[in-house]
Structure I
Amino acid sequence: MKKIKAFTSCILAASMMVVMFAACSNTSSSPSQQEPAGTTKSSTTNENEPITLTYFLNAPGDNVPEHFKLGDLIAEKTGVTVKYERLVGEIEQKLGVMIAGGEYPDMIYAGDRTSKLIDAGALLPLEDLIEEHAPTLKKLYEPYWDRIKAADGHIYALPNSVPTGQPNRWVNAAFWIQKDVLKDAGYPKITTFDQYVDVLKAYAKKYPQIDGQDTVPFAILTYDWRIFTLTTAMQFLAGGPNDSRAMVDPETGDLNFYQTDENVSKRYYEKLNEMWNEGLIDKEAFVMNYDQYLAKLSSGRVLGMHDQSWQFQDATQALKQQGKLDRMYAPLQLTFDDSIPGDYLDVPSINYGIGWSMSVDNKDPVRTIKFIDQLATDEMQILRSWGVKDEDYKVDENGRFYRTEEQRKWFEISENALGWDGKILWFYPNAAGTLPDGNNYLPGEQPEEIAAGYSDTDREILKAYGVKTYPELFNPANPKRKYFPLWSIELTEDMKLFDQKLGDLNRKYPPQMVVAKSKDEFNAIWDEYVKAVNKLDVEGWMAYHTKHVKDRMENW
């Protein structure tokens, strides 16, 4: 989540008067005095007249320029200009200021803080607007209509990446290893975490420095909420998917709260403690922030880490731009031992409760939902992701989308990536999978583009392991996990409090365990951690989630 730029809206005078009146009314009224949930405001502007909407993104990054290629094309086609504000600082503080002031932008992407805005009465229910004015959105979300409803029965957020057509097989969470490490080791078979650590250790011993800087065998990101890279890695090693907090038996729906499981969490932390005392873990793992983590990966001297691909894609791009192709990362499916089958790939699903939202201060909800409906059409999704035909991509005689080598090289430079589309236009409702003609909605998931993006080193690695793509190194997603993912279950206030308290304990104790100077010290910290966690209502948390998992397994 990154930088922000505050923008002001500019619309017709008549519209502004309506907005000012609505703002005054909203600021001075209590929730009970405001429009009841589900109320649909009428359109205040002519559909053909230009309008400017504001959009806050819980996603840090550079300020979005007033004009960029696709933004201007979309404005030309729809009459809607969007002025973006990206996160600067802490999201809790930003949302707190919004809520306290009672003033909101037209549109909001709050990410995993969406429930906070729902509780504050800051978001408009969307279901009636969609039913009346957005046929494309209704068709896109129809299979998930009841699943994306909040506890009160309303839809407040439209998730991204709705599974459509043929699903993508995409690696998200993994243990990553620098490609040169695999190459130097002769492409060994690595299936367990112990084997992985041994390979990293051997390479670091052989090459104690890379480009004049000390080699970092294993990096860990623990900054803020991103500490999940430390506190959930062990669920994968124990054979679970990206569920967080607990592991679910796909056959029975039973849960294992692995946070205090000696065979899961303690086993992983104990191994990390050994690695720390051998100098295999980054010395700055528990003090560096997110930007410093990305900078370290971008330097090419980090050999491995557990992370999710979306979180370090900027570092991947930086390495590519530097020509350090062998310093980029390959994903591995690791478990504690070979008797445990890996289950890393996500079951096609959407992030329930997270996505694009419309605020109660939106100046024209009808015009806005029609705009979003336009953006969700296949024509506009192709524009958003592929760009302009012939300029940004080509279509061959079989109707397949592709990019020329010249186009690919152009887009490797981040500032050329269709302006801001890849980073900004993703934050609207979209599909994930294949178009009706078989092309993929996203260039990065088009088989031809994946293959074209592989370097000679990639091809050597894949050939050595007998596959054509990296996802083939992983077991397919388990279709029996109909509930997936566990973390998407909507929480009550008690459950939110539990998560907050557990999060605080996970920020405190696991880092201490990793840096413990002896086995005795490690065991003492582990015991203290278990006692602290068990003081929480673990039983209540487990019962709540078990009920919802089994409900999903039976009804989804």
Structure II
Amino acid sequence: MQYPLTEKIGHPDLLVGRKDDFRKFDKWLSLIPMRMSKSRVILARRKSGKTAFVQRIFNRLWSENGAIIPFYFDFAEKEIWYPDFAIKYYCTFASQYISFIERNEVWVNQPLTLKEIRKYGLAKSNQRLVDDVDSLFENKEFELHDSMWDTAYSAPHRFAAIFETRFLVILDEFQNITQYVYPDPHYQTHPMKSLAGSFHYYSESKIAPMLVTGSYVGWLLNVIGKYLEAGRLKHTSMSPYLTLDEGLEAVYKYGEFCQEPITDESAVLINRLCMADPFFISCVIQSDYKDKDLTTLDGVIDTVDYEISDRESEMSKTWNEYIQLTLQRVDDNRDAKNMLLHLSKYTERDWTPQELKEELHLSLSLNEIQKKLVILSEADVIERGRADIDFRGLRDGTLNLILRNRFEKEIEGSAPELKQDFRDQIAALKAKEQKLQGKLNHLSGKMAEHLLAIAFRRHRYFKLSDFFQDVLDTIRLNIVDVRERVIIQRDDGKNMELDVIAESKCGRVILVEVKNTQTQISLNLVETFQEKVEVYGRLFPDKKILPAFLSLAGFHTDAIEYCQVHGIGTADEIPT
């Protein structure tokens, strides 16, 4: 897979999990060529992985070079003049379209200028590109800025219709279009809030459907509801949290890439205390805490506490800025903080203004409480219930920790004992699981793949027999490259995935299949792996292949015998 669009997450391997989300969107994407997919909006709080998710969708579609041409545009939090915005939007679209057609990924991150786009259009007899650029130049000269924007935002739909293809229009941080585009070059007037309405008609396009995101759910929903009509975009919620297995994989990934020492036990602790929140995990792994030691229980607790409590930490700064902007919109901040803290503690039920007034002894009128709650809900720190007077705290453990640290001392008179809370969590975890270890038989197969890859990289010089039994080639290897989940293709075009590939300097290559099933591996799964080995051998005839199979549940007798006959090494655990 190629990554023409530089992903904000950093190294592509740092995007882990999201299986259910990708499965849902894969189905949606598969229906776009048949004009069956309705535009969507992803609803999730900031730092929940939305941008990484949609950027990965772009890169997958670009790499597949199939029936859908992806277009990604980020509405930045930066003032821009209206005609410059129209040109930027069009150049981004045209450059990504050309890059897809020509298979040149450079133009994704380095958009062409209007003149370069026109030159390409002439060279390739693409009159649509030529006419669009001429129109933009002419309309700018005569200050017909609305016409310039018409040319820009309608381009994906027009190109899809003219060239009988399909586009996916990915608009990241869409709410910013109402805040940062100005009709004058010096930004002296008000921003053009109604500009979002430009997409009113095209939001229903089936040949160029939209995928919209935003980090402020309430704001985004207001924009969509006012300018696009809410029903035109199908709402899709995205949790900021991974599953526990996926979160543990994220811990190991960040630990590896940041070269931060962790143990299996501390990895489990980090994952649990960070609630499998990948942003929280990344903050802890990359923390600037001066006494950071992520190999011990106390070291993990102190570092997690630092990221929550210290105003200079990345985690705290990110959330404090978010909360402060929210509270600035609410007069009489103490009452707002009181309600926000209370709702975040008792998220199992809805609360009405009357109930909050009585519970918290507020002097505000019911109407004033209602107004403040509405503002807090629009800022995405609480949510509305079914009735207009019902409000509920977010079931967001990360936000709850931040709110407690910021407001509990002010509201309740004593600071929260977060470290003790963390210790209580760990004690409960130990009591439940007896042994707090990252044992592979409790992990997913994908996690086992990653740990095996880490082990290959860590040891580097080894015999394959150090890891697997019944290995025929016992030469000492010098590992120079380790990759996970590599796609190869059979002669008939079918894709096959190899879980781990490790290449040695001597020209040997280790191919490993990793399985974590409920029962022992059967013969047919081993035969499927042998087919992959043979396909790889035909693709790379100069390589000497060392096949191996890791099954955490063990092997049936006939599977073991087959492996011995075909020289496939076997193992049911990864050596530490």
Structure III
Amino acid sequence: MLTHSIVSVILPLLLILIPTTESFSTGAPDKKDVCRTMTPGHTAGPQTRRAPYKIIVDKDTYGLKDNVLKVTILSTTDKLFKGFMIQARRINPNLTLAEREEPVGYFDLADGLQTICGGTDGQGNVLTHTGGIPGSGQLKSQLTVKWTATRLYGHIEFRATIVKDYDTYWIGEKPPRLLFNLDLTPCGSTKGCYRYPPKCTEQTCEMVVTWKNEGQSIAFEMSGNSDGWVAVGFSEDKKMGKDDVVECIWNEEKSIVEVKKSRNIEGSKSNVPVTLTSGLTKMDGFRSAGRIQCRFNLAKMVQGSSSFDISENTYHILLARGPVDDKGNKAIHEMEPGKYPYVSPKKVSLVMIEDITETARYPLVKAHACLMLVAWMMCASTAILMAKYYKPMWPNDRLCRERVWFSVHRGCQITNLFCTVIAFILIFIHVRGYSWMPDLPAKAHPPLGIVTAILCVLNPFIALCRCNPKSSKRPIFNWIHWFIGTVGMVLATPTIFIGLNLPKAHVPWWATWVMVAFMLFHLVIELILEIHGCMNSKKQKVHNEEFELRKKNDTRGEYYGLEPEPVGKRFKRTVLSVYLFVVIILGLVMIITVAVG
């Protein structure tokens, strides 16, 4: 009787429990809470140790044209799995929690698979197992399914609950995050774009920004090679200053890309954050594989802001990038020559559709650089060489009623003075004052240039006041004249090198090496002439004494008014010819490179 009573009590309980333990053999229940938490409802809790499974996605980006992904659940050990539940979610930290927990996209169905938590047209669904093969009735080492994006959701990640058996399961396993791919094929047709290099795709663009009119706001997408920040500015001119900026900054501390506003300050080449971010909506950002990508909507006109008005005005677009610290504090933008910052060559209406691929050029900057190359690379170097090594040459010839070396020296220095003064004026017109550079070495270019220009103007005036060659004070003049000229040339050298690497010059990297080659060539020529002079000094002394003796014994006056010719003059003429040829060729190469770059 007792046994019968026990059986009569236990048997109903077993009958109750059996459906419960088997109720999920056909997949996760289609309940809103289950879809949100991804908890299957088993009586046992989820595993906390590392899962012996991983999720693999066949791509690390997706887009409207590349919107089908293969997602694989794979066992990394000999432990097979029975059931699963998988979904895709947006990871934009600017969305609400409910929006981030909403499943997006849809999965293709197959035998043994079913969708739950489905939205309209199959969107927003979750895939799980069901009866059949390869459903819950079969142990699996891997399973591959297809997921399709019907639109761009921003950055997403797949999350999965994987069930080994009823009491053993893992919740929320996920692969690396997926970066949405900006589709640049509509550039110039349905949306505006500014990108570089021309016709690049998002992954091959150094930087790109797109825009699309959405009524009260403009939808922007921006992407660039950076681990720190990327930014787009809207400028009245082609220069940094008094510009509204939207920036996407990686914050290591928060592990998010933040979309913020800032403003460039006129005249100081600096940028300050704007605490009020009114006008910015639908913000999303992500960093992956050395690239930052973000999206945001910017209101056409924000009440109480500056005169910035997208709907009415046109702007030059500025693109820049740079590093940050671990708290998301920006450092100065990169200054790679010919690249950053990119500036659109013309003003753009952001309510219009264009595809811009070129960068702005600065004619006054290029004219300044070309004139300085003529002045210091070609003229000053030749003038110094003539004064230092060619005074004894052509002692009995005259050019413009002066010694040849002096006429060439004076002509080169006058040209140097003229080019330097004009270049100095042009750059001040372009900058509209002193050029404040943010950091070294660029910061050194303006003061070095000013000092060099002052010395260039000062030395000719001192030369006009030179005393008679026989005066006892002539050596003092010679030393002052030599010192000013030498210091001017020494300062001009780093000034040119720094200038070639300034972004507005748009000079290719190899131009710097052409200048290095020229400097080394000049030093080698001076070394050769110095050695030649030392080797022939005794010969020259003997030759001069013999000449003076012949002149003293000259009864016919054949040596009257003549001076002794230098020893080794043929060699020195050859060296000078080679030098002038190289200077002219390299000078023309540099000038053409700067002018057309």
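Throughout, read-outs are computed from the coordinates displayed, never taken from laboratory work. Worth saying up front: this structure is predicted, and the values here are computed from it rather than measured. Cβ atoms are built from the backbone, for glycine too; each structure is taken alone.
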Which structure, out of I, II, III, was distance in nm of label points 7 Å out along Cα→Cβ at positions 459 and 483 derived from, given a value of 1.5? III
Highest-scoring label, criterion being distance in nm of label points 7 Å out along Cα→Cβ at positions 347 and 491, among I, II, III: II
Computing volume of the Cα convex hull per residue in Å³ for each of I, II, III, the value 229 comes from structure III
